[in-house]
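Asks: What follows are several structures.
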Structure P
């Protein structure tokens, strides 16, 4: 047996977001170059809401749907789309050894309980006793379990029958990078033959908007393209989205007659301390490991830039110094999708596959000049991830000729 790393193919993708469901809907909206968002429902915050979805199409049992929170429904639905795309849905001989890696945040808060506790504590004779009594009496028995991201993996296993090994990562953007990175590493090393990788996020949550506003990360008042967010109008617009990839060893795919959508060649991650300039240095180190593989005139960059500062300005500095000067076109998908944190990287890898399958890049949506038109055929896409607080990552996704 050869010691050379095994080639990893992406053979299935499942995506849902504010742009719709599936690859065709996403491509059409990206080609239209007219991003839209909701700035009234959670005013003054801007969000990218999910359109109505018939969850029955991938989660047949109403009982299963009822015990899930919305982020779990989104993820379980997207996972089903990916399995369908890869041609393995309902095939226990494959699903029984399919590994699963999920990147997701915590569950949704019970806002009524939170509000009652916060309203009642100031007037309570014994605030500590009041808090304990309310938490013991008001919390749903499943609330704690609902906070665990591995509940999404459990629901996918129950609904779709994916019963190989299971791993779940939390940790905002970096979790999504590491989920894909570890899946690729395991396949390349011969430790896994086929894996389902991705995550989900519900951005239509008042509790999340409150938490990110505490850190001054939330975009307010109106939607603007990512690269145009600066000064008092910076931040990310939370997005509701789900994205899953089926990644498998080439020989495993060929043995079952599956065709590749793309090749996942490299996934790299780093974690700088975010002192001035360190994120630029981190990205440059990662870029240096792949830049000699890129084909001039046939490579593009899909950026996961959030719009939050200083992360986005640091990424812009990197792109201007290392990427666009060499003629590579850049697109920030957050302008269209909003920001989904953990699943943002898997989503952008999936969109890289969509770009490669169409052979061209969608138009710019940016008035700063960073995004430029690209007319050549796209054979390679580099996906970037610069976490709003920590974590940097790159992936190289290539056409299989």
Structure Q
């Protein structure tokens, strides 16, 4: 009788969620409160994935920590002072002897399905010396093994560049299969507006979104255009070619794309003041009103990731101004040019949605998926 080999048990996978900050009153606080609800939904989702053996939450929010503990999730309180993602992660790995790690922002991938998270965890158990990311340029879901590989790098201040550094340190990089649900993130108020129109939102977040009573007219207007044959859609900012290819494959629309400054944060260009935006130069020369007037001649609707433009035209702008701009609240914006830009966008004769990177990547992709699933409206465009 042949001797059977005993299977070597796989090493456990630990998921670590990071969520915290010091939100200011206004849109920042609104976003932070909704993110907390997403974190709790994500913790519940992770608990349903048998391939993930344990979950930790790192936060400086006492209320979030208390609710997580009620769900029997271990909580690590963020150290005092400026938060450093890489050093905190490194300390957790060393202190707890972690081997297979998934780290993600607490509100990252609020639409991710348990099967997608299970697939990521299985990869870490089945293979060695790998780093698995959801985005090659700026990842916010990163799984890697061995976890001690973090000692081979200078731990980054935030998570976006971790996957690239681990790859440079010798780990084989694997990209998660692209989908709208794995790439939608919650970073700005524009993402809240998009999320309000999406399925698969967790119960806590869904209830929180209803209470906000956001004005969804511009986002709904753009989504309707996805189902209109021959519609001209404008995408401006850090637009991914992946989502453009998806639109071209599944929709009978024409897409006008101006993509610039992808990876500006992960590559350090924003921090070093090196961001250069051709769109910003055009707005500066024409003025916001004339810019959107011309845009309405070539597009029926626009998604505009404004961050590259704002980095050039309004360096040092406060987060409150950026967030008020996303919501179309021009009367609350301090910076004069940003106030004028926002007002002109809202007064444009076409739906113009302002936001950040997720808007023209995971947000757009998710909106497109809802149309394919039958939530959109179809028709033909008439000029």
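Read the figures in this text as sums done on the coordinates, not as results from a lab. This is a predicted model, so every value here is computed, not measured. Cβ atoms are built from the backbone, for glycine too; each structure is taken alone.
Asks: Quick check for you: by relative contact order in percent (Cα under 8 Å, 6 or more apart), which of P, Q is greatest?
Replies: Top value of relative contact order in percent (Cα under 8 Å, 6 or more apart), among P, Q, belongs to structure P.
Asks: Which structure, out of P, Q, was distance in nm of label points 7 Å out along Cα→Cβ at positions 310 and 374 calculated from, if the result is 3.9?
Replies: Attributed to the structure labelled Q.
Asks: Still on this structure: Given 25.1 as the derived value for mean count of other Cβ atoms within 10 Å over residues 182-189, which of the supplied structures P, Q does it correspond to?
Replies: Q
Asks: Could you tell me which structure in P, Q was used to calculate helix-only ellipticity at 222 nm (-39500 (n - 2.57) for each DSSP H run of 4 or more, over all residues; to 500) as -12500?
Replies: It traces back to Q.
Asks: Next question. Work out the source of 13.8 here, i.e. which of P, Q gives that when mean count of other Cβ atoms within 10 Å over residues 206-213 is computed.
Replies: Of the structures listed, the value fits Q.
Asks: Once distance in nm of label points 7 Å out along Cα→Cβ at positions 22 and 126 is calculated for all of P, Q, which comes out largest?
Replies: Largest calculated value belongs to P.
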